[in-house]
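Chemist: In what follows, structures are represented as structure tokens.
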Structure 1
Amino acid sequence: MTVKELQQLFYLDKMIKLELDRLEELRASLDLHSPGLSDMPKAPGVRDKIGDVVPEIVDQAKRIEKNIQIYQKKKERLVRYIDSVPFVRVKMIMTLRYVDQKSWQEVADIIGGRETEYSVKKVVYRYLHEKM
């Protein structure tokens, strides 16, 4: 597995969060106040806001669901890979970084001792390099 493959989970998570924010914006744009009821015909060019936005909301929800499924599959694959790592320290660092999505500094702080952001990163990169 490469660093890019390990980082995919992080970027998928970010993308899903952005898509969820977009979905909320679409839902908020509906402005569901009661329209003034009238039997007068609508003028040409008047648009149905709900009719325009609802299909976008449905499409956005489908994209989110698809990406969540991809995320779950990639996470399962990543966890299986990390479980196959024979070194507990490397396994712990990889789990904190790529599964729990901690920063390198947070990983170093959790590991403790004299670990630094650089040292924990180096442990993972060295392990990956040796596996290639």
Structure 2
Amino acid sequence: MRAIRLKGTIFSGKQEGARFIRLPWVRKQIVDKLSFTPYLGTFNIKVAEDNVAKLKEVLKKAKSIDISPAEDFCRGRCFKACLMENVECAVVIPEIAGYAEDVIEIVASANLRKKLHLEDGDTVDIKITF
């Protein structure tokens, strides 16, 4: 198994990830494919500028765990990950036209902001396995 390490900055999103995670078919696939029940929200990270090329390369070549869409929804590609060295999670990349290349959304079994005492603007590191 291969892995990359990235750094990024936490930011608040538009609550779109939370709406997606609340869908029963999404939750079921995360439980079945990633082996955890997701917290009802996502943790947004703006990837450091010098890490974006690495992220793009992985996304282009790596085999993902796919969240297959219901009608009228987009597919999501997931990768197992570890945040701050010790919190298991998954990176979710929605396949939406124009989705920012420097943004990743994290799903985990807990509210990561509360668990790790993090706020917008804090820097985090994440290891993505593929």
Structure 3
Amino acid sequence: MRLPLSARDIPGRVTTGGYVLHSGLTKLNGKPETAQAFHRMAVGAFPFLKDIPPEKFLRIVAIGEIAVGAGLLLPVIPSRLAGLVLSGFSGGLLTMYLRTPSMHKEGSIWPTPAGVALSKDVWMLGVGLDLLVGSSD
């Protein structure tokens, strides 16, 4: 049986998948204060999320991250599909970064100290696009 990924895809999938999976597992049992802070930041960028209770929102995000991370780690998931999902996930994070003025310097894409953690998610977009367009599966 041939797996739907090439050897060149493994490093990006394992490192990114492990990181995203860990992030989701950490959020799964997040404290109410964490849920409120995360929800507040997300609503600032995506106002339509305001009606979702913070704790439920954090749980949805956690489950989504677990699914994305697991999909990257499972070798039966084709790399192009994994890349598409990761690109969408990281694109959402980067959109939140760009829509939150306190995250980046005025008139610039470069982060403020508050935005460094989220701005670094650009590397996930790079891995996702690489899997999407560079994969041989």
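Chemist: For relative contact order in percent (Cα under 8 Å, 6 or more apart), the calculated result is 37, so let me know which of 1, 2, 3 that is.
Modeler: Computing relative contact order in percent (Cα under 8 Å, 6 or more apart) on every structure in 1, 2, 3 gives 37 only for 2.
Chemist: Right, here's the next one. Upon calculation of Rg and Dmax of the Cα atoms in Å from the atomic coordinates, which of the structures 1, 2, 3 produces 13.5, 37?
Modeler: Answer by label: 2.
Chemist: Something else: Here Kirkwood radius over Cα pairs in Å, for residues 12-51 alone has been calculated and equals 11.6, so which of 1, 2, 3 was it run on?
Modeler: 3
Values in this text are rule-based calculations from the coordinates and carry no lab data. What you see is a predicted model; the values in this text were computed from it and never measured.
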